[in-house]
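Take a look at these structures.
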Structure P
Amino acid sequence: MRPISSAELERRWQLARDIMARRGVDALVTQNNSDWIGGYVKWFTDVPVTNGYPRTVLFFRSDLMTVVEMGPFGGRRVLKGEDPDYRGVGDVLTAAPFSSIGYTANYDADLVADELAAKKARKVGLLGPAGMFATFLDRLRERLKGNVEFVELTDAVDRVKAIKSAEELAHFRETAAMQDRVFAKVLAAIKPGMRDIELSALAQYEGQLLGSEQGIFLCSSAPLGESASFRPRHFQNRTISKGEHFTLLIENNGPSGFYTEIARAIVLGKATNQLVDTFEAVKEAQAHSVSKIRPGVPAKDVFSAHNAFMTARGLPPETRLYAHGQGYDMVERPLLRHDETMNIEADTCLAVHPGFDNGECWAVICDNFIVHRDNPPELIHRTPQKVFEVEG
């Protein structure tokens, strides 16, 4: 809803071209089909992908971009980089494939292969192949076999994409402030007799009024003494009663497309000591991790320190993902996990959300932090870090 500046786009393009020049790469190919984890396409074009429809970007080292997207067969819009909605794009090519219709699988790949051949690209970098349809990548390799050398550039681009500009960091703060306002609306509205889905729908509605486009809203309610964990909409039909509790994760993007996330628990009445104590445990775990987050520290070392902290207190170690970078992707590098090769860097935005489920309580906290070079990480959410009690 709110375009990033052209100066910011040009900064990103130059970073990519510097990488390409060092590797002798003529063109990058990236494809996404989701606005939740589809940040490569938006990073280059400031246009998101939605609804499972693929959008492919060909980023050339010495030419304007070509975009392949949904549209009429044989479509070619010649923009010459002059369209305000398609900045940096020379041509938009269209076809009408659908991942649910198998025989259409090669349409986009054939357009891309023809374009790369016409531009005489000889060395092509793949960016985020895990986000491409398998049939697309197979067909592209088949069509260009013997004429094009494919190389992986995902790691190199990830490392520059993770470090945010001052403009991008301002947008993260705006998204976090939006989510604080959304949570406040939910807190004011919750009452016995409401279904979980009514509250997650309210969160989505309030976010969209404030400029959000996409996101997920996981929640559930339960009697005290039972876990109220993050559950998707398919499982959000439960009615909340007086004396019960409700846990909500708000993970939507802001007006410029950047994601942050926040999670808190609400009790319709008085919280039990168990619920408060488990929340305080994950709050302490979050603070411990944040104290270890500094530029130059290997991300996997922070993860190891977190698990040592948890096990020393008789709490379960993390086995999935408790902290990670965010951007146009809901989850982007660095992951604070054993398999991450990146170090923490200044000017990254990290979601830190330790949690555990002991069968009687789902304990979780989630907030975003901006990493600074010479100061401790900056907590950018302002919602108090506590279990909220409201009259039931």
Structure Q
Amino acid sequence: MKSPAAFLIFAFVLSTTAGEWTRFRGPNGAGVASDQIPAKWSSGNIKWKTSLPGVGHGSPVVWKDRVFLLAGNEKNGDRIPVCVSAKTGKVLWSKTIKEMKHRHHRQNTFASSTPTVDAKRVYFSWGTPKKLTLVAYTHDGKQLWESDLGPVKGGHGFGASPVRIGNLLALNNDQDGESSLIAVDCSNGKVRWTIPRTSKRLTFSTPCIYKNKKGEEELIFTNWQHGITAVDPETGHVLWENDVFGKPANERAIGSPVIAGDLVIGTCGFVTKLKHVVALRPIPGQSEAEEVWRIERSVPHIPTPLVVGEFIYLWNDQGILTCADNQTGKTHWSERLGGEGYSSAVCADNKIFRIGKDGVVTVIPANGRFEVLATNDLDEKCFGTPAIANGTMFIRTYENLLAVAN
């Protein structure tokens, strides 16, 4: 009998077959596709490689024959929304937006957020000490609206990514200053609701959607001080919240929440201190969810966990990979592969791909067994998480975008 998680992943796989990868890590942030991507690459597997008009770490998104991503100019602070042909790699359009240059973490960039796209529009976000910007374009590059959502306080710089749910665009605006969760109208950028937060810690995680037992959708956010929070996307009402991460040492939520069957799984931590992966089971009508399991050894800080079938893969920043049961948290094995990396792992055709910051791509099977199927060297710095659509993996390195396929 298949587990609930297996059925959920099957649903995600079906949703990727239309040639769409619409947000960070694809459908609902799961990072799973059915496309056949080769494990070992030769020069013939590189369909094209395109130099971008700026640098960055944000991931690409795909709608049919177009790839969208954000680039930045590290010399002057300009932000550059970009559209590239998925077939040829040709830059179809780019827009240079004049912004202020400001301080950020040495591992961050001015373009570390991932856009989201739907049939009508593509939405970009970026933040400066003066303003948090959300902007929408048509697929052909015509600007439709721009929203200024207030200043962003945080010395590490910006990195939050928006997600679309219905006709709303939701964004985690937890920061070192005045914090909130925000939803704007996709058609005009006007704020539909704002949830004030007591958080004073800049957060980079991207929300996902959980379907409760009634079939209702809940927006899931993670943050160090608030923990894991579920919000009614229509009203902005907080449905439940569990304060599950470590106190009092400072931590930061960077990896994004994921869903495994009826469990919500969130991560948080700090580079040199404790890190947590926590699984919760929401209880209808209750203000807190049930904690089912947690893992606090060799878990990721920046990368997002990957759920495939009955397993959860925790590929941490230092290159240690842990495979556990996603319903119980029981660890099956933990192996040191080496290679520091901040990209989140993705799965295609039952193969898991993870990119180290040096550009080395490690490939393992997604069957719960430990085996290195192949390694592929991009020979350039890469912090971005790949997008997968139309039988192609789109990889954003620091300076380039490339397409890998059979």
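Which one of P, Q has helix-only ellipticity at 222 nm (-39500 (n - 2.57) for each DSSP H run of 4 or more, over all residues; to 500), as calculated from the coordinates, equal to -1000? Each step should come with its number before you reach the end.
Details: P: -10500; Q: -1000.
For helix-only ellipticity at 222 nm (-39500 (n - 2.57) for each DSSP H run of 4 or more, over all residues; to 500), the value -1000 is produced by structure Q.
If distance in nm of label points 7 Å out along Cα→Cβ at positions 44 and 132 is calculated from each of P, Q, which structure is the one that comes out at 4.9? Can you show the working numbers first?
Working: P: 1.0; Q: 4.9.
Matching structure: Q.
0.40 is what came out when FRET efficiency 1/(1 + (r/R0)^6) of positions 84 and 188 (r between Cβ atoms, R0 = 25 Å, to 0.05) was calculated for one structure; which of P, Q is it? Don't jump to the answer; show the numbers that get you there.
Details: P: 0.05; Q: 0.40.
Only one of P, Q returns 0.40 for FRET efficiency 1/(1 + (r/R0)^6) of positions 84 and 188 (r between Cβ atoms, R0 = 25 Å, to 0.05), namely Q.
P, Q: which one has Cα Rg over 2.2 N^0.38 Å, as calculated, at 0.89?
Details: P: 1.06; Q: 0.89.
Of the options listed, only Q reproduces it.
Since every read-out is calculated from the coordinates, none of them should be taken as a lab result. Just so it is clear, the model here is predicted, and its values are computed rather than measured. Cβ atoms are built from the backbone, for glycine too; each structure is taken alone.
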